[in-house]
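Every number here is computed from the coordinates shown, using simple stated rules; none is lab data. A quick note: this is a predicted structure, and the numbers were derived from the prediction, not measured. Cβ atoms are built from the backbone, for glycine too; each structure is taken alone.
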Structure 1
Amino acid sequence: MKLRIHTFDLELKHTFAISRESRTVQQTLIVELQENGFSGFGEATASLYYHTSIEEMTSVLEDIRPWIQAQKMVHPETFWTDFQTILAGHPFVQCALDEAANDLFAKKLGKPLFATWGLSLNNLPNTNLTIGIDAIDKMVEKIETQPWSVYKIKLGTDNDLEIIETLRKHTDSVFRVDANCAWSVGEAIEKSKELKKLNVEFIEQPLKAEDWEGMNEVFRRSALPVFADESCRKEADLEKCQSCFHGINIKLMKCGGLTPSRRMIAHARHLGMKVMVGCMTESSIGISAIAHLLPLLDHVDMDGPLLIKNDPAVGVIIEDGAVHFPAENGIGCRLKMLN
């Protein structure tokens with residue numbers, strides 16, 4: 001296989017703020033694997049929280065370029081297993097390569113990726129649209145200018161309940177809230193009671209990622225279901241999550257791609273947990289990869305392309321939360337901008 005690396009600065013439509021950071025640009029790296037006239041694409045974004053940068057990911061890929069270019073695409077799961085040792089500690093790079101491998105493999109078979117897994121596009125969950133932390137009037141404006149069936153509201157401020165109370169006056173759409181590790185145990189429990197009155201569906205990651213004792217108490221006493229995000233990075237975290245969360249939010253970059261995410265979904269189901277897949281403000285490359293997991297999910301957060309102004313790719317189309325697949329093989333995407 002031939003390896004190509006593309007990097008882009010994704011310009012956000014609005015400043016995106018959560019409890020611990022804000023940004024106007026999201027840097028992203030797109031991997032392209034080429035073989036026999038086919039190209040497979042995968043994506044990984046830079047992240048302060050997970051200590052990944054474009055420079056580091058590029059360096060890691062360049063270090064293993066000779067190994068990659070000596071491989072043939074036999075099967076994505078075999079490829080994922082083979083690169084685990086040399087990419088230990090680099091799940092974001094693993095994700096980009098695994099997505100590209102799955103895309104390439106399915107294109108060579110002449111099928112959309114979901115079909116290679118034996119899935120069909122029935123009863124798919126709608127994606128939420130994320131509303132980042134902002135002045136309340138600005139958050140109201142975002143909802144009014146982009147009506148949507150499901151919103152994820154970022155919280156972790158001194159006026160969280162006021163935000164939800166005000167937004168609720170402007171829409172009857174489903175609300176989910178994400179505190180991104182910002183609350184205390186008592187705060188999470190008390191806010192859950194008020195949020196339930198405001199027809200919030202569930203709370204995502206109320207406490208710090210490693211506060212398992214605190215999360216167990218929230219799990220037992222919360223008026224709403226709680227979902228793990230930062231607490232659930234990889235497959236090994238699932239057993240701990242079972243006694244602390246009602247569901248998990250899998251992010252492909254945290255766990256290392258589509259291959260391990262499918263195992264995590266199956267394991268979570270075995271443990272009786274709800275399953276969501278989230279995104280990291282990716283372009284249509286990463287979002288199109290996520291889309292093929294939809295038949296396996298209860299919920300999904302794949303609104304990345306809706307939040308950026310200069311998507312360098314085309315892929316699945318999202319309209320009021322519903323995901324529409326192009327009549328193409330693989331993950332159904334291609335780059336329209338090269339650099």
Structure 2
Amino acid sequence: MDADDIDMFERGLRDVTGRTTGAALDAELDELGWDDALDDDEQSAVSLLFGLQGRAGATSSALSRLMTHALGLPGSSAEDVMTVLPAIGVTTPPGTLDGDRLRVDGLSPAGLADQASALVVASVGHGATTACRVATADLELRPVVGVDPDLGLLRVIGDVDGTGRRVDLPTGAWDAGIALGCLATGHELVGASRAMLDLACDHARERIQFDRPIASFQAVRHRLAEALVAVAMAEAMLDAAWLDPGPVSAAMAKSVAGHQARTASRHCQQVLAGIGFTVEHPFHRYVRRTLVLDSLFGTSASLATRLGNSIIDEGRLPPLLPL
């Protein structure tokens with residue numbers, strides 16, 4: 001897409017993420033041709049949608065559709081089949097093959113309930129993976145409540161026949177899907193972080209103490225500046241990861257985005273003070289969202305630990321990103 005196409009596409013995405021969510025947003029994304037944009041300009045389609053989705057606090061089935069796109073299976077378009085995501089905190093495939101049985105334990109957006117089938121990736125040993133197309137009716141879909149029930153995640157559980165409709169995936173296909181998922185959730189974390197910073201800035205301009213807006217106080221400005229630096233650092237890391245696509249760069253970007261989202265939320269909470277703890281104020285929704293997003297595809301802490309262990313095991317640093 002050229003600059004004009006990207007600008008028009010961004011305006012369309014900003015409109016639909018600002019006024020719809022869930023199934024309605026999925027329908028609007030189909031109307032906008034998001035899947036076609038994904039094939040044409042992957043970086044723009046992912047960074048724009050998930051950044052705006054995070055900023056608006058909206059939800060969609062785009063993450064599962066993105067995984068389907070990354071796997072690149074013929075006859076499995078993102079519009080008609082969703083890929084089951086890994087369970088919270090891990091990057092391993094959600095399926096396990098035991099003889100002819102396929103055991104499933106993963107996550108999906110709420111939109112999976114409206115699909116006839118789901119794509120379940122399972123490990124078959126020695127780093128190889130296979131994809132099984134499973135009837136949604138054969139799976140148990142449990143709503144995930146907990147920290148952020150508004151996200152609409154479903155836990156996908158099942159013990160089904162794994163002999164039919166299996167396709168062996170190309171080497172590295174699952175890792176490529178995880179990498180793309182890390183980048184997408186990283187952009188959504190940045191979008192949510194920007195929303196928290198906007199809320200804190202608005203409050204600082206409107207809240208009057210000692211006959212002055214608290215935005216004029218140096219301590220408040222320091223908090224807002226720290227939050228802005230955190231967001232900018234996460235954005236820079238994501239931009240660098242797009243220049244050097246791969247599992248390591250994506251994991252680094254996701255880890256930084258998750259860590260900086262927590263940093264931004266901490267500083268913004270200090271600026272908002274008591275009002276930030278109330279259910280009437282929208283701030284808590286973004287804090288909840290960032291906590292769950294940080295846990296998808298591995299937390300910032302677990303990804304950093306995994307990357308550190310790989311450096312120790314291999315005895316060398318990963319290549320520098322092309323900054």
Structure 3
Amino acid sequence: MRAYRRFNLTEREDLSRYLAQDYSYRQIANILNRPASTISREIQKRGFNRLNYRAVSAQSISQRLAQQPRRTRKIDANTELKRTIIDYLKRRWSPEQIAKRLKILYPGDMDMHVSHETIYAYLYVHPRGSLKRRMIANLRRKHVHRRVKDKERKPSAPIQDYISIDDRPPDVNSRKIAGHWEGDLIMGALNKSAIGTLVERKTRLTILVKLIKKDAASVREAFTKKFNALPSMIKMSLTYDQGQEMAEHKKFTEDTQIKVYFAHPHSPWERGTSENTNMLVRDFFPKGTDFTKISESKIQEVQDLLNDRPRKVHGFYTPNEVFTKTVVLET
């Protein structure tokens with residue numbers, strides 16, 4: 001990673017000379033060991049263009065601006081930075097994910113670096129009401145109505161002949177090996193529809209499954225189709241709760257060669273990765289959604305957004321990036 005340094009007079013003289021020789025921004029960036037975007041902004045934000053850029057004038061403007069107190073917020077002052085932040089907010093990225101990812105994408109360009117606290121401050125202090133509300137609405141954490149406490153649970157028939165999570169191999173907990181999954185259903189309006197969620201424990205890769213029905217046979221067939229499309233080396237186990245939709249777990253194992261382990265009743269913490277993933281999915285499909293009206297393409301779109309979102313647990317690389325690297329290394 002290149003350490004950031006401000007333009008000095010010598011570099012500006014070199015820049016002026018290369019522009020006069022009709023070098024492209026990318027060629028100049030390679031020579032000066034700078035990002036091409038930095039070269040572009042150095043010229044444009046000083047009020048110049050390719051034809052009239054002058055090193056001494058640019059240096060004088062830079063020194064004058066450095067001595068002035070900042071009156072404009074950094075995000076407002078940088079159109080590219082503002083557009084990038086808003087675009088990632090629309091993808092449901094958190095301010096921390098955005099801030100960390102910008103450092104990865106623009107390692108030597110401080111103009112594109114901003115802290116997550118600055119992004120939060122920009123959102124909540126933003127003076128324009130309607131735009132402010134739209135941007136804040138993209139933040140993941142919202143006030144969500146919780147289930148009524150002490151609500152009566154409907155009795156259900158127990159899963160037959162299942163393997164308890166107590167018998168799951170210890171290496172599943174370590175997350176050192178890819179191929180161990182957690183699964184669940186996200187229920188729609190009045191529990192009349194649902195989509196399936198499958199998340200790989202090591203990479204956090206998420207697969208969303210459109211369901212025609214939520215009975216055991218339909219869920220088994222849909223999950224089997226998704227798993228059988230994956231490489232065999234990353235299909236080892238599935239941890240699930242004791243919901244009746246997994247009643248055909250033995251047939252599922254026959255069809256996929258994936259062992260199913262069942263968590264203890266009412267113990268969501270034993271499937272923490274799945275629970276966290278469901279929370280992320282709910283940001284796109286809130287309670288009350290009728291999943292029969294959600295298209296396969298929309299579900300795929302949300303799946304792609306989740307898998308292309310940087311994750312703190314991965315050093316702000318995405319599940320897709322980590323999954324791809326893992327599959328390459330383990331094949």
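Given a computed value of 1.04 for Cα Rg over 2.2 N^0.38 Å, for residues 83-178 alone, which structure among 1, 2, 3 does it belong to? Among 1, 2, 3, the structure yielding 1.04 for Cα Rg over 2.2 N^0.38 Å, for residues 83-178 alone is 2.
Taking mean projected area of the Cα convex hull in nm², for residues 19-210 alone as the criterion, the top-ranked structure out of 1, 2, 3 is 3, with the highest value. Structures 1, 2, 3 were compared on distance in nm of label points 7 Å out along Cα→Cβ at positions 27 and 259, and the highest value belongs to 3. If FRET efficiency 1/(1 + (r/R0)^6) of positions 115 and 291 (r between Cβ atoms, R0 = 25 Å, to 0.05) comes out at 0.10 when worked out from the coordinates, which of 1, 2, 3 was used? Of the options listed, only 3 reproduces it.
Can you spot which of 1, 2, 3 the value -18000 was calculated from, given it is helix-only ellipticity at 222 nm (-39500 (n - 2.57) for each DSSP H run of 4 or more, over all residues; to 500)? Computed on structure 2. Looking at distance in nm of label points 7 Å out along Cα→Cβ at positions 163 and 275 over structures 1, 2, 3, structure 2 comes out largest.
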